[in-house]
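Values quoted throughout were computed directly from the atomic coordinates according to the rules given, and no laboratory measurement underlies them. Since we're looking at a predicted model, the values are computed, not measured. Cβ atoms are built from the backbone, for glycine too; each structure is taken alone.
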Structure I
Amino acid sequence: MKKVRLILVGGFLGSGKTTLLFRAARKLVARGKRVGLVTNDQAPGNVDTRLLAQQGLDVREVGGKCFCCDFPALLRNAGKLRKEIKADVILLEPVGSCTDLSATVLQPLKEHFRQEFIPSPLSVLVDPYRLRQVLSGKRRTTGRGPNYIFRKQLEEADRILIAKADLIDRDERKELRRLVSGAFPGVPVRTISAVTGAGVSGWLDEMLTSATAGGRIAEVDYDVYAEGEAALGWLNADLSLATRGCCVPDWRLLCLFVMREMKQAFTKRRAAVGHVKTLLTANGRFCAGNLTRLGGPIDLRGNLDGDATRVRMTINARVEMEPKELKEIALKALESVIGSRLRVTVHKLRAFRPARPRPLHRYAEPV
């Protein structure tokens, strides 16, 4: 059986990894490639997995632990895609709060699984707004918290991709590249837009032909790393919404209003947002809401049939606050928007802090 190319794209919460991987998958399919995806989350019920599957892609999920802590599950899912769909390329999307991927994922792949997989360089996607704040010193802290993870992701990158190039002008792109090159000398930097596709084809060409991966290993203090992840409250909710009688709501507006209610609550508490995602699905169609920072807009995509009487709703939120309070905010937002107008069935609802990362493998030097 042939070897499969693995393209691992890291990056902090809200950087746009899922949008990039969807765009990349579409481009690869257009080139005649068989493509699979493996997503990752700290708990089952990932919006990204369901959104990618909803759009017709072959996707598997490692849920409950990050790739490094459940390395066998990563191998299992990649192996299934290799055998079942005879994948040429598998795109890997790790948890947004995960770092140290070079030492814990790429190195063991290179040493022990080179007959099955060809890893591409570790690409780290970065949101320009967060990048500007961190590298310009506007959000300097004592080197702890989520920004510690953000910096470590950049330190281990083989390639740094400045995302959302469609939202920043030429001068700002140039300035961000200068900041990155000054902070991380020797690391190739690209600007890219998953929305317009700008830069995606060139990046893919490099990923498909490069023979080097995991050339950098960051020095990671796992106490500080664990503290940074634990600063975020995580919420995964899986619900069904059904109409009462003949009145069918505008599902797109409902999605937007739930997102607005949560955003207002976070703003009132000045709670930093990693990301908040809401997905509604019915009859093969979807509507998705996305918020990647407190001061940013709510992005709304897709639409549902006007006559859909029952929809599945998934909510993922990663916000710097207590999990209990995050859960209360989500439930109050649903109550405020839905009230008694719809029948709500809760399948799963979990609010928590991620456990301390305990990787199965960790290499001190590149293989």
Structure II
Amino acid sequence: MRIVPFLTLAGSFGLASLLAQTPAWNNSLSNLPLLTPARTRSVSPENPTGEKGKGGMAIPNPSDPDLPFSKASVRLGQGWKVRPFIKPKAGQTVTIMDVEGPGVIQHIWMATEGDWKRNGRSSVLRFYWDNETTPSIEVPMTDFFAVGHELFAPVNSLAVVVNPKSALNCFWPMPFRKHARITFSNEGTRDLSLMTYQITYAETEVPANAGYFHAQWRRATTSRENPNYTILDGVKGEGRYVGTFLAWTQLSDGWFGEGEIKFYLDGDGKFPTINGTGTEDYFMGTYGFPETYSSPYTGCTLRHAGKDGPPKWSLYRWHLMDPISFQKDLRVTIQALGWWPDGTYQPLEDDIASVAYWYQQEPHAAFPKFPPPQQRWPR
């Protein structure tokens, strides 16, 4: 019996060819009519376990610190928005998903306070698949959803959607076989007045060739002596690279985007197998980024002119139609490169933060040590 690969667009096949077997999480308009034995579940503050028939059971109790919005519902009682949000305290880690598999996460919606200043990168998401002890995803909340510098910018893509005023959404399929656990850590210095989420998943079988979703955050300041920035390194095994997000802060005047992205695959040494032709080219633009744009696969969502700080850019590139497959290992870098007045390339000293997104089988190699909040805050 044929199983459609987990990153294949179902629309590429005829409807008849999908009738034999369609994973519940390989969704597209063409296969939505196909019925499957999957069961849809969703975890939220109103149903923390995601169990069947367990939503909206909280009873108003203004004295319960876990029910901070009880006063609004005390007259209406149980079933009337008693626990729609939580309030993570400074330094607190809360588990927002803890369910048994097999299954696949289909959609995540999340929101905190409307202003992300000292909130976006101080809030950290960590995902653990199949009872692993170290996370496969470890990313500041806002950067995970393609928001850079803690500054709102709308994103209208297939994998990630960010809507006004501060609604964070992603549709990356995230399969798990035994267990899925997600934590939210408030690593800031003050309590959050609001944090809420809805994570929709399907209880369903997972094909043997399905990899696990990974995302890793990094940040560094390049130098004129070494203008190379590492987006991802140390990945071992078979997998597919599916996305890049960059939050770029310019520390020099002029254009910054002449640098090339490079993908070192399966034992590449000094030279990569895949070599781009320029930063704006990789993000599917030309001749700079003259205006913002957001499309299904790529976007320049933020062009911050630097009136209250250095110029800042938010850029995403999803490899949904062109995933980069590797069999043994992967390293990804990009150059910080501009122009000297005489028309020669100028190596740049810029502040770059990134999120790399990829699928692979477990176990994954150890991530770099996650930096403390002070080293994550934007300039």
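Highest-scoring entry among I, II, by Rg/Rh (Cα atoms, Kirkwood Rh), for residues 228-299 alone, is I. Supply the structure label, taken from I, II, corresponding to helix-only ellipticity at 222 nm (-39500 (n - 2.57) for each DSSP H run of 4 or more, over all residues; to 500) with the calculated value -500. It was calculated from structure II.
Once mean count of other Cβ atoms within 10 Å over residues 92-99 is computed for every structure in I, II, the highest value turns out to be that of I. Looking at percent of Cα pairs over 17 Å apart, for residues 172-211 alone for structures I, II, the greatest value goes to II. Computed over structures I, II, FRET efficiency 1/(1 + (r/R0)^6) of positions 164 and 244 (r between Cβ atoms, R0 = 30 Å, to 0.05) reaches its largest value in II. If Kirkwood radius over Cα pairs in Å is calculated from each of I, II, which structure is the one that comes out at 22.0? The structure behind it is II.
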